[in-house]
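Input: structures, listed below.
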Structure P
Amino acid sequence: MGIDCSYQALPEPCGLLARAIREPEFGEAFSMVNGGPRAEWMAWGGVWAECAQGWLDLCAKHPGLEQRRVSVDRRWDKLHYLLSEARRNGRFDADDWGTHTILGATLLADHLTGGQGIHLRYSPPEVVQVIAEHVCPMTEGELRRAWDPPRMEECGVYKFRADHAGEEEWGWVVESFRSLQIFYRQVASLGEGVLVKCD
């Protein structure tokens, strides 16, 4: 059991998101959308069917939306540490581009949570643009300068042990970072926002 982070592009304005913020019952269904609703939602009826249909309609208007999604699994805090000087100094929820990249810029409604009760967050298009401007040009060498396994363990980086931080682990972190670069580049180019969900 652990916390994984995933990122879903959303067009702005997004009626589904606005309704999920306003209506807790609809928000529960919306919170479960992870790359698209499950087929059985239509049979359940009510807000579940409405959310499923709304998502299908949204994807029809924005081709490829369901594929504009990425997960960094349990490497999110490793990436947070590498991208955010504030995180390296012990500030977990700072207002900086590195934190926004990994955790999102703003909390949504209290009732919008992932499977483990962690609040969904959102970065609007203007924040996504700033993230892309910082993250997309970064090289592996720049990222590596912040890689300090003893300090990362001392800072309580999630699921991190210095004695397991060899080249294989570094390779997985870089792979997750590259997937974020590709994701943010594409989403920024389309002027979309990003929903961040931790389960």
Structure Q
Amino acid sequence: MNAKEMAGFIMHILQSSETQRISFTYVGKSGLKIPIDGGRFSQVARAIHTGTIKVAYPADTGPYAALYNAKSKTLAISQGQPYSSRMFNALVVHESVHAALDLNKTVLTHFDAEAAAYVVQGFYLRNSGYGAKMAAAFNEDGPVYIGYQAAQTMNPQKRIVTFNDTWVQELHMDLGKRSGYANKLDEAGKGDH
């Protein structure tokens, strides 16, 4: 697979029914409301199609399988990932949240950006029927498991996830212990990983 094929693959993930059915509002620590729905993912797919967002593949993404860089407007994917897995697809959807926030020039804390993205990742996994495998994911990637639990416990009538929700608080504690996030969670950022 080359970068152009990867871009097409990512656009397909973003337009899939599993992604397009994601619909909720994340209310951050400051009270900022971030609506997340299929339109955001379509916006990112269009930006990839027009070249506003570039796809770098294979890319040096450090310890991450994928990441979005707001400065270069690039979604970077490392080589050797299980591209046909639902977990990889969910990661792409997670990173597309950062891209959408950047496209819309949304300024929020690093934690709120990550919380919205991890809950989106959880919704994708739920929508794709991944549920039975989530216990194993906890050992592999705690924030993904927590995002899935937040998606599972959201009130379906209100479709709101807030900073004060139990699972979001759990995510805040988990990310606060991780070297990539420690002491950076309350800093303002614009859509970056």
Structure R
Amino acid sequence: MDTNYSSLLDEIPHLLRARAFADSICAAPLFSRIGETLDDHDFDLARDYTQNLGFAHVLPARVLHLAEAVGVAEAMDHDPAAWEAEEQLRSSLHHEVLQKTSEEGAGQLLQLIAAKAAETAQDSVTEIFAHNPAVDEVAKNAIIGHVTLAAHCMGLLILSDIDQEQPDHPFISRWSLFNRGRWPIGITGASYNVF
């Protein structure tokens, strides 16, 4: 069998799983539970995220109001160490993806995931935050960017099969919070802020 054809067949399962994830994004109940008390599962997911990212000292913190959430999202003092840890994970996942799929195939699926995530987030933001003065264009872009980044990271996990090998991966925990209607904003100081 031709080597290129064999390689293509090998990458099809990864691409199909990533396509299924992209198609599922429109059903995510984005922001449907913002501001509510963190239930046990929310807390566990947030704690799993911080611990598995390497920040066991960081504790989940509930953000109470939209203006506060937007302020945290737009703040420039997000924990640079946490950002660097995420960047290293993303870079590592990208390398793993290219071991399983072609750059072209992965790129197309990641673009589809980003488009679906941005569209779904835009619709949710318009519906839920439309009449809130705290959400201007800058805030909308920050919110949509958070969703799109989380979906992109899930796409990398799926394309690399790491989601099956490491079910406690921090990127899975973060997407799960979005998928439970929360907004996991990010780490500042010793808090992992969840709206």
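Values in this text are rule-based calculations from the coordinates and carry no lab data. Keep in mind it's a predicted model, so treat the numbers as computed, not measured.
Consider the structures P, Q, R: one of them gives 37, 37, 20 for Cα extents along the principal axes in Å, for residues 62-157 alone as calculated from the coordinates. Say which. Label of the source structure: Q.
From which structure (P, Q, R) was Cα extents along the principal axes in Å calculated, if the value obtained is 51, 34, 28? Source structure: P. The maximum of relative contact order in percent (Cα under 8 Å, 6 or more apart) over structures P, Q, R, that is, the highest value, falls on R.
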